[in-house]
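Read-outs: derived from the displayed coordinates by stated rules, not from any lab. On a predicted model such as this, the values are computed, not experimentally measured, just so you know. Cβ atoms are built from the backbone, for glycine too; each structure is taken alone.
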Structure 1
Amino acid sequence: MNIVGPDYLVFGVDDVAAATEFLTAWGLKPVDVTEKGGLFETLDGTGVIVRHKSDPSLPPPLPTSNMLRQQVYGVKSTEDLDAIEAELGKDRRVTRLSNGSIEVKDDHGFELKFQVTVRRELDMPAEKINAPGAPAQRGPNELGVWEEMPALPRTLSHVVLFVPDIEIAEKFYCERLGFVVTDILTGAGPFLRPKANDDHHTLFFIRTPDYMKGCEHLAFHMGGPTELMVAGTRFMKKGFQSFWGPGRHKFGSNWFWYFNSPLGCHFEYDADMDKHDDTWVAREAQNGAEASQIVLFEYREKWAPGGGPPPGAKL
């Protein structure tokens, strides 16, 4: 089954206006958005759909207070939709919609939708670096950073879910949908990538009590760590609250910066994630701070020499 990854996440929110302000400031483009909500997309067309939690068009809510209503996965072709329908139809109801997409629930009751992916192919440069001992990637007079440089989310990267039973979740996505375990944080859960995506992970599970079931965070790929830092700094200046980061994870190697959101979960900018193929052997480490990040920074207001001691300096 050629599952590419998440196309959209759908939320039923308490405050559509607050969600709209947040998602637009995050760098997502509103598409046909009204006071009732709508689609907020990345540069490749993936993104987030929000509606008010009472909107009858939404899938039913989780039995927890989490606002996630549906995960919409993109696949390569209609043949992949047929294969998913045939496999999951063996033991549960699968609904085929008029546009050819299918809807179904996973073994934890999360609402899933599968469609031929909406992802547009991007043709954009990655971040360039200059390093002694290697050919320069940026030539003479080519700047690496400037005040108005673009720093927008390129694609919806991955989803992290709170689930009460890791074994049930892993078995469903790996045995029924063809995901592969890339690494495991013991005490938390596995990182998974689907067949048609070589990112280290598009899905990760964290073991929690049943009453916490839902979305912990969703992440968006940036063009590099500089774009991540620039986007996060601009977001902080707009008054939004940092939750964790900036820093760099060990498993996946991706840079990260997480923020609180009015959608009942965290949002992450990420950059420079590892790629894997089927020859990769999954690693395992005990969940904790040492396994989770190799470096972690803390945002502070800008400071310059000559302006007194830097913030937090001991006098």
Structure 2
Amino acid sequence: MKTRLLGKTGYEVSEIGLGCWQLGNDFGPVEDQEANAILQTAVDSGINFFDTADVYGGGVSEQRIGQWRQSLSQPPIIATKVGRDAALYPNGYTKASVKQSLQASAKRLGVEAIDLAQLHCVPRDVLFAGDILAWMEDLKQEGIIKHFGASVEMLDEAKFCCGHPDVASLQILFNLFRQDAIASLFPVAEKNNVGIIVRLPLASGLLSGKMTLDHKFDERDHRSYNKDGAAFHVGETFNGIPFGKGVSLVEALKGKLPEGENILDVSLRWILDQPQVSSIIAGASRSSQVVRNAAASTLPPLSKETHALLRDFYREEVRQEIRGGI
């Protein structure tokens, strides 16, 4: 597993991280034994960067990570998020409430200070007002968090955050079916030494290449209840692309790839070929998926021809299908 520097944090993080939303049982039940196996398999695969949030299972994901990390002699880097808990979202944001939420996360994680705290897709008006970023800076000075960044939905939000001198990282939607950040965000992030953390690298599983039109999702899975943006931003589910259209686009792209190329490998490798990306946080509901995702770090870069093919396919076939903005 190769590592990359995560912006201003100084952390050397694994190119493939582990997204831990599923450990909150929010995609369906995950037993404690399986949750621990997923976490341990990640470490055994060279993964040292874990991403969670206080709202994943109402704290269950953080708690599981906190209990598991106690058994490790060298704990990994753990990033969590703040801002979508009902005590804050959508209009309860105060410095005191943000501090209280972060202290609760630290307790569940079993740490004195959080390695990386990320604003969790807070409302646009709250973010652009700027106060919440100043609060995070103060909380860093108080020693509650070591570093802070933001997880955002839109590229203009990401660019705004880049303007704050102490923002260390940005977590963004970025994949083969959402490529605009390359031109509009990455140069700004690089100039300001802001690390890029990629979520939805497989567009909610579409780019695994295994989904069909009759695929069924657990009723607790956001791919079931948020496919049209009923619960939160539509872009967080299937990249904002209608599910049926997404499946057909994947099948079309498969037919254009060079012989022997697997779409899952191509999808992850393409992201890693962007030098501004620090880590990809890929979720996994089974240990075998962790191993499969981690292997992307060992793959060679894609050819210039493949990059051109993927860029053109996005521009000509995919971009216009994305709902909810970019």
**Complete:** When FRET efficiency 1/(1 + (r/R0)^6) of positions 58 and 266 (r between Cβ atoms, R0 = 35 Å, to 0.05) is calculated for structures 1, 2, the one with the largest value is 1
**Asked** If you work out distance in nm of label points 7 Å out along Cα→Cβ at positions 2 and 210 for 1, 2, which one comes out largest?
**Response** 1
**Complete:** Comparing relative contact order in percent (Cα under 8 Å, 6 or more apart) across structures 1, 2, the largest value goes to 2
**Asked** A value of 54, 42, 37 was derived for Cα extents along the principal axes in Å; which structure in 1, 2 was it taken from?
**Response** 2
**Complete:** Working back from -4000 (helix-only ellipticity at 222 nm (-39500 (n - 2.57) for each DSSP H run of 4 or more, over all residues; to 500), computed), options 1, 2, answer is structure 1
**Request:** State the single structure among 1, 2 that was used to calculate distance in nm of label points 7 Å out along Cα→Cβ at positions 42 and 194, giving 1.3.
**Result:** 1
